[in-house]
Structure 1
Amino acid sequence: MATNIILLGPPGAGKGTQARRLIEERGLVQLSTGDMLREARSSGTEMGQRVAKVMDRGELVTDEIVIGLIKEKLEQGGKGFIFDGFPRTLAQADALEDLMKEEGQEIGAVIEMRVDDAALVSRISGRFTCGNCGEVYHDVTKPTKVEGSCDVCGSTDLRRRADDNEESLKTRLMEYYKKTSPLIGYYYAKGNLHPVDGLAEIDAVAGAVAAVLDEGKA
């Protein structure tokens, strides 16, 4: 059976970094809601046309449409999928579980990347990324070897998110705790929640995630 996992954690917890590791090392496919919507909009399919109409009206895409996009991806097959950014609510979690049963699959593990809020604010306020390859850096803990140039691809297109500041982050954290943190209890009750220290070194976090997957829990 395919390895399907959910990455849970507040903004800046490192979900994207760990997702890239899982893609490279295990051949998993990342299902990002934003990426799927952009892909669908340009696909010309019936579902893509529905997405385009909703987005062109400036409205939020419904859970039904997102589930439909996920269904299409699941039916394409693969070694497994990483759900990053979905589900965000209990209703979405229920809908995803119903879909997985319908497709004869299951969520093997939910990785909760736990963080300390104060440390997270420090981490995020110094974060910047390469606009070309996506490598993540930090002013203090991981600066580029050559100022203004990406270590990986050499690009000088280094970017900071406009909302990577203390005030914006606190707002995003509050939104996470209100809407998404109830999922922690939801998956704990189902017995497939596995907390890891999201503020540990990247390799240590990757090791902790790998241990969960390799112990047959996913």
Structure 2
Amino acid sequence: MRPTDHHTSTVLKLQLPTDPRWVDLTQISIGDILTDHAYCEQKAASTCISLIQRYPDRVKLVDELAPIITEEWGHFRMVLAELRKRNLPLGRQRKDEYVNALAKFIKKGGSEDEVLVERLLMAGLIEARSCERFKLLWKGIDDEHLSIFYYKLMVAEAAHYTLFLDLARTYMPKSYVQTRWAEWLAYEKEIMLQLEPRGDRMH
């Protein structure tokens, strides 16, 4: 078992690294983790579509997120291809306890800009955790092909995480975003402490 990469968590500002047992658990049933990953990519694309639909007047947001939709859907197709290579079906979507728990932390009310920033920070946090887990898979999974696959996706997720935070700072003062981001990170740590590592879940 390889140790958790604390450096990745530091760069991404995550307050609690993933339990190193998680990579070993994912290898028990590759089909399950790939299925969950596929739906995560779908939801990432849907999030960007939803933001554009809700805030069509935000020129920078629309222009920055439009290509991300294409990229995330491309990732879905890539994961689907990995399933097909292994003669595995795309299983059914499962409840995402991690994302559902994060959603409870979104501030209710507030200005339109504050609501937008909440959604951007949540999206950025999901990308950060995904990036950390992709790095664990890159370094720890026994399948050499999947190792390379997750390295490429890790790089993409890091860029997405940065983009969401940059967009948040476009629509609210930097000091506000920094304070709220710290609160999101602390809350996410509590979620991670409560959730058991599962090999059939990307988060």
Structure 3
Amino acid sequence: MARPVEFDRVKARDRALALFWRKGYLATSLADLTAATGLSRSSFYASFGEKRALFIECLDLFAERTRQLLLDARTTMPPVDAIEHFFAHSFDGVGAVRDTWGCMMVNTVLEAAGVDDGLRSRASDLLQRMNALFVDTLVAAGLPLSDAEIWADIIMTLNEGLRVESRRRVPGDRRRVQVRTMIGMLRVAIATSSPHIGDRRNPRRTS
């Protein structure tokens, strides 16, 4: 008798993540999730618990993968190049279809605002961790901490705006021009900055 195919939780979770990313938390039904994962309702509950628990797991994983994109780039290239790489690959690297899905963290803040404060707060905290990573990267690039915090806010504002624009299907070429402009301005700011010794020795923690 042939052995049954073993359940691959990672693959099932990634299918659920893609579904949540595309449709959002509220619009994704249990029927959608069981169809995407290939699980019965009882198997779904046994593997993932309730829908909200799985969504939070997927949201956290999405955030970690987003952070890792920048962290990996920093191991092989200068800090500002790593930021430019992050923007290029967090759009162009996801494929033509997913390019229009925006960012799961930003989507969740917008969807959950005034509806689910717990999910909104969690997504906001994850975005703040991304902001802190940008600060750390900018300090490594030579900006004093005070300037790095301002520039990180600018980068995050652009980042979040671009994700919303992607859902509006604004052409990718237009978004790339915005990124190139910001990177150019950032390089000038770094070249003309006067880092403070104390700031460079005490960058904001990213954990």
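No value in this document is a laboratory result; all are computed from the given coordinates. In this text the structure is predicted, and so the values were computed from the model without any measurement. Cβ atoms are built from the backbone, for glycine too; each structure is taken alone.
Points to keep in mind about this one:
- Identity of the structure behind 28, 21, 14 (criterion: semi-axes √(5λ) of the Cα gyration tensor in Å, for residues 44-131 alone, calculated), options 1, 2, 3: 1
- Comparing relative contact order in percent (Cα under 8 Å, 6 or more apart) across structures 1, 2, 3, the highest figure is found for 2.
- Identity of the structure behind 70, 41, 36 (criterion: Cα extents along the principal axes in Å, calculated), options 1, 2, 3: 3
- In this comparison of 1, 2, 3, the computed figure 25, 63, 12, 0 for P(r) over Cα pairs in 10 Å bins from 0, in percent, for residues 60-107 alone is attributed to 1.
- Comparison of 1, 2, 3 by FRET efficiency 1/(1 + (r/R0)^6) of positions 68 and 116 (r between Cβ atoms, R0 = 30 Å, to 0.05) - largest value held by: 2
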